[in-house]
Structure I
Amino acid sequence: MEGSSRTALAECLRSRLYSRISSIRLIANNLITLGLIGTVIGFIIALSGVEAERVADIAAVAPMVSTLIQGMSVALYTTLVGAIFHLWLSMCYQVLATGTVNLANAIIEYSEVPHIHNNKDVI
């Protein structure tokens, strides 16, 4: 087999293996976006209960503060969850990427070795 066709086959193998794990990276990156969307929703919830004209009314302040706290809770938890899962999936992707490189290199190296596969001493 020619050197250029072997190179093409090696690149094809790498591409096929990496395409199997690329969705992990995509999901990890989208978790940050989902966390930010949750933050915006939390702020919308927090501010939806605030009525500027009723702030002076002591009886109306307690429900506004309650809604404000609930919205901030949503904002902070979605940011935290998005960030934690992003980090976790990024680490998983890195482990898979390293394994993919090692697998591709092992397959390519194995195909370059003279074929002694029928030798019983080779493991």
Structure II
Amino acid sequence: MLEPVFTPAAPPTAGPYSPGIVHGDLLFLAGQGPFDAAGNRVGNTFADQVRQTFSNLQAVAEAAGGTLHDAVRIGVYLKDLADFAVLNEVSKEFLTEPYPARTTIRVGLSGFDIEIDAVVALPADRS
């Protein structure tokens, strides 16, 4: 059974999809970007954009009873691969060892510099 996850703490979706879907003990997080809960782009620096993006993912994970500390995989989509080092530094603020598997791809984002999706292993006793 699929369980959609929505939270007012993350931006509204921009189309017909859920911010998160729980299936069994896995949470699949849709791509998030540097937008506040009202859907406004935030972040003057790339580091600020990364922090907001991870904060959005964390908000959806928490709404499902999980945390990014239990992420098993993340996908990162960057406008500019020159930002890779900053991505790595800010990631350590939200992820813990063992770090999740990760794929990073350069893409043609318009109006912002990063999008991240994730898969999180949910705890058995989540509420």
* Source structure (of I, II) for FRET efficiency 1/(1 + (r/R0)^6) of positions 57 and 113 (r between Cβ atoms, R0 = 41 Å, to 0.05), computed value 1.00 -> II
* Structure fact -> If relative contact order in percent (Cα under 8 Å, 6 or more apart) is calculated for I, II, the one returning 35 is structure I
* Asked: To which of I, II does the computed value -31000 (helix-only ellipticity at 222 nm (-39500 (n - 2.57) for each DSSP H run of 4 or more, over all residues; to 500)) belong?
  -> I
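Out of I, II, which one gives 15.4 for mean count of other Cβ atoms within 10 Å over residues 25-32 as computed from the coordinates? Display every interim value, and only then the final one.
Values: I: 15.4; II: 20.2.
Clearly, the read-out refers to I.
For distance in nm of label points 7 Å out along Cα→Cβ at positions 49 and 65, which of the structures I, II scores highest?
Working: I: 1.1; II: 3.6.
Largest one: structure II.
Please compute mean count of other Cβ atoms within 10 Å over residues 17-24 for structures I, II and give me the label with the greatest value.
On the way: I: 13.2; II: 16.6.
Greatest value across I, II: structure II.
Which one of I, II has log10 I(q)/I(0) by the Debye sum over Cα atoms at q = 0.09, 0.17, 0.19, 0.21 Å⁻¹, as calculated from the coordinates, equal to -0.52, -0.91, -0.99, -1.08?
Numbers: I: -0.52, -0.91, -0.99, -1.08; II: -0.22, -0.82, -1.03, -1.25.
It traces back to I.
Here, each number is a calculation from the coordinates, and none is a lab measurement. Just so you know, these numbers come straight off a predicted model, no measurement behind them. Cβ atoms are built from the backbone, for glycine too; each structure is taken alone.
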